[in-house]
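Every number in this text was worked out from the coordinates using simple rules, so none of it is lab data. From a predicted model like this one, the values you see are computed outputs, not experimental measurements. Cβ atoms are built from the backbone, for glycine too; each structure is taken alone.
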Structure 1
Amino acid sequence: MKKIITLALFMALAISANAQNVQFHYDFGKTLYDKDFGYRPKMTTTVEMFKSDKWGSTFFFIDMDHTSKGVQASYWEIARELRFWEGPFSIHAEYNGGTSNQFSYNNTYLTGLTYTYNDATYSKGFSLMGLYKYIQKNSSPNNFQITGTWYTHFGKNGIATFNGFADFWREKQAGVGDFVFLAEPQIWLNLNKFKCFDDKFNLSIGSEVELRHDFAFVNGFYAIPTLAVKWSFD
């Protein structure tokens, strides 16, 4: 299951506004690793939303994996940042869950602290999270997670964006190691930054690479690229 968290990017784009986007990814996992990912759908749709308010911000995304028979798997995360003070730290609360034809994701609850940095022009930034992670019905439910997110806009007028996340956490998995790594760097070319496109034409084209180790009951390290398009809503 593809997982996307671009919370730091949304925080930069939506300090005083809202941000939403829809992404379509063509996944090469089945092509590159048919032995281990023969079941993996080739198309994933992701819907993301960020909304800020005077008490912090809310972020969620929903992933849906598609086959010719319909949606094969779905996964979602919703996170809340709470901050009643000035400064870079906030209280983080999060829920993860989903299901697929291969297995179900246990309900997972996370809480902890987030540190966020954005430069003065909001052209780059990052966040770091130290979290307690409770995985319901896991044989060892009490765990931890460390998450980092980043973004940078570069090129003339921010013509390209590099963003993504990296997670490292503990999770007891049968037949797989107890520590999981997952990262998803993305690169986007923003067409509305070209003079030949209207500045309201919010289409981006790009790619994501899923870097995973001992994730979702599959042993070992894999690098799985996608081709993607994204439409961002004002």
Structure 2
Amino acid sequence: MIYETMKRRKKDWKHTNKTHHFAIAALVVASIVAIAASLSAFLNNNRSFGIITLVVCIYIISKIVVKLKRMKNAGNGRFNPTPFYLICIPIVVTLIRFMFIVPATEHSRNYAIRHSEKLIQDIEAYHKKNGHYPLSLLSVNKDYEPSVTGIKEYHYEPYGNAYNLYFEQFTYEIGAREIVMYNKLDEHAMTSHDMDILEYSGEELNIRRGDRHKYDLPIPHWKYFWFD
């Protein structure tokens, strides 16, 4: 940014144009990030996303390389606003995150909770009819949907004398996974690793569950957990 500002102010700028050097450095860093994103997708068994990311990045880089050659041969007088974009865009994104993402996350969470009312009513009707809660709701087709972008489905499991009904949604907390859960007896429990459930029990299992935070919601019998 300093270089571009000085170049613009000094019309008799005599130095060799170095704008393309900064562009090359940015391209190298972006390429490293793109490769890391592709490898991360492969390691998380999302091969299609990894391949798409890699192909798109290769295409974009090939186009940028041609422009870099033109930039190298261009005159020194033209001002390049890219450094200002690199400052302004992160600031704008950060402001948007704090102004809109938190309310949007809360809205989607509350919306999915409201949509679960019919499922909870039908589970309770099953209990009233049969004297116990269903052992599983495992099925090919899901008839009860959250109807919220980013929340795939509701999950159910019997737990003690009641059951846990939960869903996972996107959270504004970087690196965290949010689990939103209903338990009519307020005996909410979620574990980070299934291996711990098989190896431990009782208080020792509770210690190892791995949730970073547990929050109460204003809606009765609902809580949400944050896991790393």
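Here are some notes:
- Answer label among 1, 2 for the case where relative contact order in percent (Cα under 8 Å, 6 or more apart), calculated from the coordinates, equals 16: 1
- Among 1, 2, structure where distance in nm of label points 7 Å out along Cα→Cβ at positions 69 and 101 as derived comes to 3.9: 2
- Which of 1, 2 yields 2.4 [distance in nm of label points 7 Å out along Cα→Cβ at positions 61 and 109, calculated]: 1
- Value 0.65, calculated as FRET efficiency 1/(1 + (r/R0)^6) of positions 21 and 93 (r between Cβ atoms, R0 = 25 Å, to 0.05), assigned to which of 1, 2: 1
- Each of 1, 2 could give Rg/Rh (Cα atoms, Kirkwood Rh), but the derived value 0.96 comes from 1.
- A value of -16500 for helix-only ellipticity at 222 nm (-39500 (n - 2.57) for each DSSP H run of 4 or more, over all residues; to 500), calculated from one of 1, 2, originates in structure 2.
- Test item: distance in nm of label points 7 Å out along Cα→Cβ at positions 133 and 173 calculated as 1.0, pick one of 1, 2: 1
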